[in-house]
Structure I
Amino acid sequence: MKLGTAGAKKHEGLILAVDGGATNCRAVLCTTDGDVLGSGRSGPCNYQNVGITVAIRSLEEAIGKALAPSRQKRKLKAAVFGLAGLDTRKDYRLVSDAVARMLARLGIESEETIVDNDGIISLLGAIGHENGVLVIAGTGSIACGITKQGNRSRAGGWGYLLDDAGSGYAIGKAALTHVMYVYDGRERESGVVKAILDQLAFADPEDIVDWVYSSSFSVDQVAALAPVVCRLAEEGDWKARGIVMDAVLSLKQLAMSVINRLGLRQTPFYLLLSGGVLQKATFLRAMLIDVIRTECPQAEFVDAQYPPICGSVLRALMYEDIDHRKVLARLNSQLFDIK
């Protein structure tokens, strides 16, 4: 979403790029040539998880650090925010308004200010202006896609209460449910039970119930159980394999929804798999590639060439007559401290 900038005075050369995720927030101040003038990192920035006040505080902290080396440089060509938690029209309105107030409070003037979902921004940074689909499975899950013509689509990302199918949380929750079903005698024993209890340092399945319904429970802690399940799946545990296969089919459904909406099924396009689950669980990742490839033979599975924050810079330069690849390569070479 573009914030109101009509009639704004042009400020050539400076871009504020922000990547605000569920775990941390990163900001970079750079030139249109890709020279980094300052960078900053702060805490979580998904307002749906931490609230709008904490999210804006994280943005301010990261931006403040990025601007610190060049405090006089408060007039920008563009400020682009790729933020987690932007799912509905209400989200966009709420966060865009809060960002506008924050920039005014910080004394930052920008010719153009763009607030968008972090998935779309990440995909743009990874593939540039090509057909592409991004599937993310970390704590949560989401898929999004863009075409050369500028069409875009997304599916999933509706949070752990409604969705997050195939995510680390979904895998962890399935494992916890299995432990309780075995305790009840509703399912037969598997290696998942002992592994989960050991991971949580619980002596008894009832400890899981006490924890889940306590104030100390968190979605992140459940998602942290996913690597345990994926390891057991690779080792051949019957229940772990079933949980992982369910996740694979859920993620395939997520991806195909976006692919079909954009008309890419029989068209060449790039497909990126991202997030902790898809980056670390090689067994799950390989199965997902196989099932998608049977549906989309022209899909090219690629790794992101640049960190997500580069997508914010590319979005700012989208309509500029600039060698984008050269700018991104130069920018990326300077970003080791904020990847």
Structure II
Amino acid sequence: MKIVQIYYEQYKIPLIENFKNSQNQYNSQKGLVFHIKTTKNTGLGEAVLLEGFTNNTFQEMIWAAESFIRAVDYNEEYTFNELLVMAEIHCSAVPSVHFAIDTALYDIQAQHDNISLSKLCNKEALSRVEFSQALISRKSTINNDVVKLKIGVHRIDDDISFLNQISRKHPSLKIRLDANQQFSVKEFESLYNNISHLKIDFFEEPIKNPNIKTIEYIKNKYPGLRYAVDESLYQKTNYDDWIQRGLIDTVVVRPSVLGGFCKFLKMIKLYNEKVQFLISSSLENSVGNMAVIHLASTIEKQEKHGINIYNFFNEFIKPPLYTKNHIDLQSLTGLGFKND
């Protein structure tokens, strides 16, 4: 693989509407889009900032990008694996950039092999990926049978009232809740005692400063509760021990925050038989969104993932490759975008 050009573009794109969780508020997304060109193909990748998850500054993202670019010799012939190692060396301290560079390299290699990026990662990857719906606003129209709702933004009584209301209106609706580690154990109990009769698929990061003692207490008191982790994966927690002890039911992964593809694929291999694996959006635009869609398909289990780009954006780096609550990947090569 001979690289002839690498460059990146900065962007800032507004969200359709303000997106709040219990810890942060987002009204736009800022990131970098990478173009890595070989003599035959162009690979694309996207790095994003996500406050509360990514610990790097935008300037650090640019420094990591420049470090990788300077390391590449345009006169050299590289193997795919050699370039992945270079990305690891120069970008691992900035996971979002590492993810973006890996995306572009996998895109190039998959185009070369005339297969989808997902099939390059896993020959048994699914050909179809389905999406859940993110209820950004309490006024959002529900158009899916699985919705995810940020909780803890409003008063607990208001959350209870709203959840009971939408459950009455949509009796078959499956609800996924995410508190972003907002509640004390006492607050969580006050809430859950009033909603446990509803169709709660799982409750993601319900408590502050989670540890094995508090999680065990909650799981013992509410044996029907499906406990999900997200932020805990990126914090200094012993989440591996929680999983091994059978305390965690669902792992919600944000691949573009986790880092290089190898890290995600290793995590799937380690835990896929122990827990439900779901992919969540880090507010990637269309390039990063397609990357996480391809990775979602490598899980080999048909789930509804929280990665429908239309929940968040109506302005795009490139036109999305789907219009509905699912995407079919079998006809795609690489990420699926045509070369510039």
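Here, each number is a calculation from the coordinates, and none is a lab measurement. Keep in mind that what you see is a predicted model, and the values were worked out from it rather than measured. Cβ atoms are built from the backbone, for glycine too; each structure is taken alone.
Work out which structure the value 1.01 belongs to, where Rg/Rh (Cα atoms, Kirkwood Rh) was derived from one of I, II.
I
Given a value of 17.5 for mean count of other Cβ atoms within 10 Å over residues 93-100, point me to the structure among I, II it was derived from.
Structure of origin is I.
Comparing FRET efficiency 1/(1 + (r/R0)^6) of positions 173 and 213 (r between Cβ atoms, R0 = 35 Å, to 0.05) across structures I, II, which is largest?
On the way: I: 1.00; II: 0.60.
Looking at the calculated values, the largest one is I.
63, 36, 25 is what came out when Cα extents along the principal axes in Å, for residues 125-324 alone was calculated for one structure; which of I, II is it?
Label of the originating structure: I.
Figure out for me which of the structures I, II the number -14000 belongs to, where helix-only ellipticity at 222 nm (-39500 (n - 2.57) for each DSSP H run of 4 or more, over all residues; to 500) was derived from the coordinates.
That value comes from structure I.
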